[in-house]
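Each structure below is given as structure tokens.
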Structure 1
């Protein structure tokens, strides 16, 4: 414990989690590592593919969906998606494999346990494992805990550690129950394993069909009178609007780094960039779309069509699009914006090479 505290106190407390310096938070974090290690001994990736989902549902709480990585022998891990919104965004990602790799992070909202080789670990992770009760050989994989909230993977907060701890405990129970009962489940036809707690506190494992529950998007806010009387002139071409992640990491002081996100509007015919704005880390994406579209129409006129990448963007702008009598379409590939983003990436790489 002294070795761990010494290492972590060298780092900025805000960046690496103040809670880890205290017994309660520390014990929760270390317990997560120990449970994850026990699960790794069961080798669930030999029985399940990435898209073979478990549902864990404690009585009175939202469902947690679990995906096991490692059947393809590339990345080993467990992904925990909390609630229907996170699960539906995962399904969107699965159904649209043509998404640019960088943009896939936008649809990943999960707590993740990776099982990595020792040489892939940083000093902080090694110190945590040394402080735990698990004993690993050099050939075994080491549990690494991360959050992936639609951005660059980060270290867990105290609340996230507690959430993950409960999820890991229940997933371990579900796996052990599965290995005893061996229920027949057809994952390819929308079936999954559901581990649920009854009102009386009794847990049961059953096969269920995936329930694609809807979830509520934030309600866009705008002045209806203003939009109704907005610039009637037609713009003359289609536009793409998106808020892509950029291939650039930002670090504020010594806090956890994150990928920069921008607002981009490009004309489909002339490939002209009509709007490029770096967004604040905590920007309200729904309102970013609303305000950007209104400003664009006021300045340039009503486009022939608005093309967006996902339902989140469509939900933000569909009322405005209807009011200005402009079709709105959703395509996971935005040719103009993706080309623009690729160009930024190439420019950055070239700049790095020659400076």
Structure 2
């Protein structure tokens, strides 16, 4: 991996821990790639949003660290209000800051941060952020972990879904409706992977990929609604990187790489998902889609390619003139000055 400017010092405030997908994909993994490039990158705080919900001595101590450690830029992943305040105090002391947002959570990003990074163009439009950069999520699948045997896993093909627990009601009802269709009812077994006690398999970063690879087909159906249209491609690119033949609801985030019938199948209804599952009863079709899917995913979403885009944004923000400040109150200006003494 090529090295770059080693004088850059980057600090991270990450909302969750390694069990939170956005914190991994838009925080920890990018930090790791920066380190491999020789960047001076540090996780200053993790699991931030559960530890810092209001003003405290711990928060003020963190503010002092941020201002005294000589960072060129600070990145705030999924910022809560306390991250907004930290960003304000840092910017009052000449430190550039970047917000990272994965969902449609409104906020005054242009007022509190020098730039904002989002994973999709639709999300950028929904948030109405002027200084926003679109960077898709990277693959977190190890390069040597992929499907290499497309023979059926059993008498019934295993169809796997992976997702956040907030999809529980949607996916439970969706799979019930799929199971009721006579065309596939006796041909498949559904596997669900998520946190909590409701899925067939409990999600863990240590086991999720092996659970998926023990299945034959992956599906990514999505509910309707504006908040879902802006979702990233991270679940589809995960399945594709694993070489899984996958059927997915079409999202704008897929338009640049998903090719129906070539590297995945796109379906807009229960009936089309059922037709896709029926088509993938054929081993040769599963194998063709799986091989093409893996090649496509690694070409578009490799950690090296995606982290290059992150680095370009960081360097651009550092080299750009400091953006005009919002009208900070006297209390914030005094605090920002005190923290830097």
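Coordinate-derived values only; no laboratory data. As the structure is a prediction and not an experimental result, all values here were calculated from the model. Cβ atoms are built from the backbone, for glycine too; each structure is taken alone.
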Quiz item: Where does the value 40 come from, among 1, 2, when percent of Cα pairs over 33 Å apart is the thing being computed?
Solution: 1
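Using FRET efficiency 1/(1 + (r/R0)^6) of positions 113 and 217 (r between Cβ atoms, R0 = 30 Å, to 0.05) for the comparison, can you identify which of 1, 2 gives the largest number? Numbers along the way, then the final one.
Numbers: 1: 0.55; 2: 0.15.
Going through 1, 2 one by one, FRET efficiency 1/(1 + (r/R0)^6) of positions 113 and 217 (r between Cβ atoms, R0 = 30 Å, to 0.05) is largest in 1.
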Quiz item: For distance in nm of label points 7 Å out along Cα→Cβ at positions 49 and 129, which of 1, 2 scores largest?
Solution: 1
